[in-house]
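Asker: In the part that follows, the structures are each spelled out as structure tokens.
Just so it is clear, none of the values below were taken in a lab; they were calculated from the coordinates. Owing to the predicted nature of the structure, the values given are computational and were not obtained by experimental measurement. Cβ atoms are built from the backbone, for glycine too; each structure is taken alone.
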Structure P
Amino acid sequence: MDTAEARAILNRELAKYRAKPYSELVGLIDNIETLEVTAPSGTWYQLEFEATWDDPEKPNDVLRMFGSIDDGGIRAYSPLSSDFLMAPHGEFIVE
């Protein structure tokens, strides 16, 4: 897997979730969204996106949006991943 290519694809797709309002991301909790793309190199990638509460004991508080990518090979066991945190008022939280 071309790590730079995969990271660029993951960042591009995760940016689409960053552009959504908190209320829309909350609707994704308990649902995994998947996407398959073919990169310009011809490599096939699978992406998964999932929203969850950052602290399970504090629902309706800070939301964590995860994204991961793999090429179906050995990286499927350890995909590249990235995430972001969003507060209820839509602000991003930097860790």
Structure Q
Amino acid sequence: MGDIDRQRVAAVKTLQELGLIWSQGAWQKMPQGDLVAEADAMHAMLVHRADALDGCLEGSAQDAELEAIADVLGAYEAKRWPLGRIPGGKG
């Protein structure tokens, strides 16, 4: 792969990280409302699964799954609610 190809790959990655998508022949902003609602729904599903795994045997496959889910939830919550609470919420 040549230098120009590496630059193109890096540019595409950067644009995607900035929330842009290639659609209809141009880079466009991704609709954030849809993403947030979908991400929050996935968050709720993971919380539900974590609740179901709570109390599982330490060292089991379920324990490994619970740990992985906790890592994902922690990373998402840190990005979604950087102040540790929902803006305008009670907490």
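Asker: On FRET efficiency 1/(1 + (r/R0)^6) of positions 7 and 55 (r between Cβ atoms, R0 = 35 Å, to 0.05), which of the structures labelled P, Q is highest?
Answerer: Ranking P, Q on FRET efficiency 1/(1 + (r/R0)^6) of positions 7 and 55 (r between Cβ atoms, R0 = 35 Å, to 0.05), first place is P.
Asker: Next up: For which of P, Q does semi-axes √(5λ) of the Cα gyration tensor in Å, calculated from the coordinates, equal 34, 20, 12?
Answerer: Answer by label: Q.
Asker: Kindly point out which one of P, Q the value -21500 was derived from, the read-out being helix-only ellipticity at 222 nm (-39500 (n - 2.57) for each DSSP H run of 4 or more, over all residues; to 500).
Answerer: For helix-only ellipticity at 222 nm (-39500 (n - 2.57) for each DSSP H run of 4 or more, over all residues; to 500), the value -21500 is produced by structure Q.
Asker: Then there's this: Taking relative contact order in percent (Cα under 8 Å, 6 or more apart) as the criterion, which structure among P, Q has the greatest value?
Answerer: Of structures P, Q, the maximum of relative contact order in percent (Cα under 8 Å, 6 or more apart) occurs in P.
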